[in-house]
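No value in this document is a laboratory result; all are computed from the given coordinates. Since this is a predicted model, take the numbers as computed values, not measurements. Cβ atoms are built from the backbone, for glycine too; each structure is taken alone.
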Structure I
Amino acid sequence: MNLKEKEIKALLLLLEDPDNEVFKHVSESLLEEGENVIPELEKAWEKSLNEVLQERIESLIQEIQFTSTQKQLKEWKEKGAVDILKGAFLIAKYQYPDLKFDSILSLFNKIKQDAWLEMNNNLTALEKVRVINHILYQIYEFSGNSSNFFAPQNSYINHVLESHKGNPLTLGIIYIALAQELDIPIYGVSMPRNFILAYVDENNIHDPYEDEILFYINPFNKGTVLGKREIDYFLKQQKLEPKKSYYNPCSNVEIIRKLILNLIYSYEKLGYPEKVDNLKDLYSIIK
């Protein structure tokens, strides 16, 4: 049961109390309320001239937002991690706590509508991929951000949908989400140092997917179609021993885990240890 407005306001007044025990108790009570209490905290911040109080409120808002993101990510996984776009949104919400899923959907739905208008069930697998490629890479001009490959913004789905530039993973996530909406069996393949997609034979789908993959797709290179031979060659170049997992579709949870690892690597390079620790906390939720 939510605290009444009067009780919340009373707690906010106690945030100024110099006693750390009082502050701790008040913080815990407000944290339990979750994101519902943020508007009141923001009002209190605006009205206050006390720098200590403002800092406490800022810290509390950040903690509430991060706790909420952790909770939503856990729920996403427990409910089957069906919506890959929602998973990517929750990771973006860590950096952009005010981000709303509706704003992601509005950008994505424009692309989906355009693809749907050009799609029909009589098309072959390759023809369906050509339609998606035409929409994503020619109409909307999505491309790989090669010049600034390790920049964190390449891993935030909101930024990629707005700028139309991303890394193999975020471009792949948009591609998978689009295929899913259009009932096309395209899934992610988690390779070391890369991420590609697999088009599975829709007439013969069962787990495991061995011998049922029609072809592969490179989302970072304008949806280029690849065969198994190209995967073999890439692994040989990277001096990696071939494993089944490098050829077969992975789960949405694995994709979001890889997305978090990308961000950890980016922030380690940039020297943001606090962000690295927070992202490790998010990673542990969907281990």
Structure II
Amino acid sequence: MTTPQRSLGPWAGTALAAWLCLSAGTASAAPQDERWDMLRDMYFSGRAVEDAGPLLSLEAPTRANDAAIVPIRIATAPESGVQVNAVHLIVDQNPVPLAATFRFAQGGSPQAIETRVRVNAYTNVTAVAETSDGRLLRTTQFVKASGGCSAPALKNAQLTVARMGKMKLNLPDGIVAGRPVTAQLLISHPNYTGMQYDQLNYYFIPAHYVKTINVRYNGASVLSVQSDISLSEDPSVHFSLVPEEQGTLEVTAEDSNGRIFKDSWPIKALPGS
């Protein structure tokens, strides 16, 4: 299938990114390690990438139920004195492999990130952590799924336009000040990949996706996300938060068309011991 030309974002050079799009349909025939060698040179040129061991874990289904909504969980377990500043999530065989980069403000404590991605072909899913001492740590999980980047949207176009940019924050009950909790942020957005076509006129739908997400709590940064077309429709991100007794969480997101979305929520926690 021929895909429309589009910008592949700030991480890829134009010529190499175009080659990735053209080769994505046949890349599954190449050994996974050869594909990784190319991606390592593309995203981390000149830097050593080590096996993460117990410092980084990645959970993904061996065989996905839906290639357009594949759940991913990444957890860090930093060593004493070593912070994890960022995690790069890569779907090796996707047309745009770098799905997202998550940057943490509270890098010294363990972090857990969950999200959902599109998977275009049987592939390794790779997480690479950047540490405060300059190391790159890698772990992978093989996922059997295909066709996720061209799968049609679940919602109709009118509903998508009406709800675009609306956000929802989910928190557990009975949160306690000073104790880490896991929050879930949901953003209503089609995250079109540029590989889907309109069911009525059979023209390709232009790529249109959430590009950045910034989360702040009481004015301080908690998490920033740079993303591309590999995140699923209606992006979902679980992240770690340490609440105070009174606080406000603010989220600003921008999509590839330059639209900016904002929302905020007051958070009240029980007094800590």
Structure III
Amino acid sequence: MANFKGIFTAQLTPFDKNDKINDAALEKLIKHNIDMGVSGFYVGGSTAEAFHMTTDERKYLLEAVRAIAKDKTIIAHIGTLNQNEAIDLAKHAEKVGADAISSVAPFYYKMTFNEIKDYYFGVADSVNIPMFVYNFPMNTGVTMTIKEFDQFFENDKFLGFKHTSSDFFTLERVKAKYPEKIALNGFDEMFLGGIVMGADGGIGSTYNFMANKFVKIMELVKEGKIEEAREIQHDINKVVETLFSIELMPAQKEVLNQLGFDFGNCRKPFRELTTEEKKIIEKEILPLL
């Protein structure tokens, strides 16, 4: 059985000079993450630039990660505004051996909760692998309440949730009510808080280049060494603060480029970083990794 607890890298996508997925760079980073101790990978999410990719590219990315990651747990993000496309991606994920699927709530059109619920159940019922609800209020405009989580977690199709929110009260209450469900923290800069409040692990973008720090925090929390864990979170947050001071997505790829992973640039309309911004990364982030 797949292990859904622990550290899951939200996979960044490397693009080459021809704007194609760079297979060699992807394989190199996945193996590096495995060496850092990750439990698995969250593939095709916003960190992967999924909404800047075609459906075929999203499928290709998942197939590549599944092949390279071998026995590691794979959660495939299949979220999109088009429910039929999400179902297509979900069926593909099951076919190629993903262990679970996940999706953000439908956004932009300000759907009612019943419409959002119908979307999730329509996708979940299309496959025989479990689903994670992705609660990301800041980017989707959709905030899941405790009562709304009830309507998912009373059904065995829903294995748990990714919680990219600072609302740790809801995380704790949902986890207390449904201890068998898996709660995965989303915000890297709040990882320790999420673990202390009951999360079973995390999914994060900065895990791509410093997953070992999050693995260590989990170990220290289990040992009751909260102060030591907080010191590591302090270093993580220095990195995150610098990334945000530049621009998160392009800056993360530049970190990988400087570490020798040839991840290229983000797709337009993301911009390319300036020479000065690249120097800031070299000076302020690399020494902390």
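Match the computed value 0.10 of FRET efficiency 1/(1 + (r/R0)^6) of positions 70 and 150 (r between Cβ atoms, R0 = 25 Å, to 0.05) to one of the structures I, II, III, and report its label. For FRET efficiency 1/(1 + (r/R0)^6) of positions 70 and 150 (r between Cβ atoms, R0 = 25 Å, to 0.05), the value 0.10 is produced by structure III. Starting from the value -18500: which structure in I, II, III was helix-only ellipticity at 222 nm (-39500 (n - 2.57) for each DSSP H run of 4 or more, over all residues; to 500) calculated from? Answer by label: I.
When FRET efficiency 1/(1 + (r/R0)^6) of positions 38 and 118 (r between Cβ atoms, R0 = 41 Å, to 0.05) is computed for each of I, II, III, which one produces 1.00? Write down the numbers at each step before the final one.
On the way: I: 0.45; II: 1.00; III: 0.75.
Going through each structure in turn, the value belongs to II.
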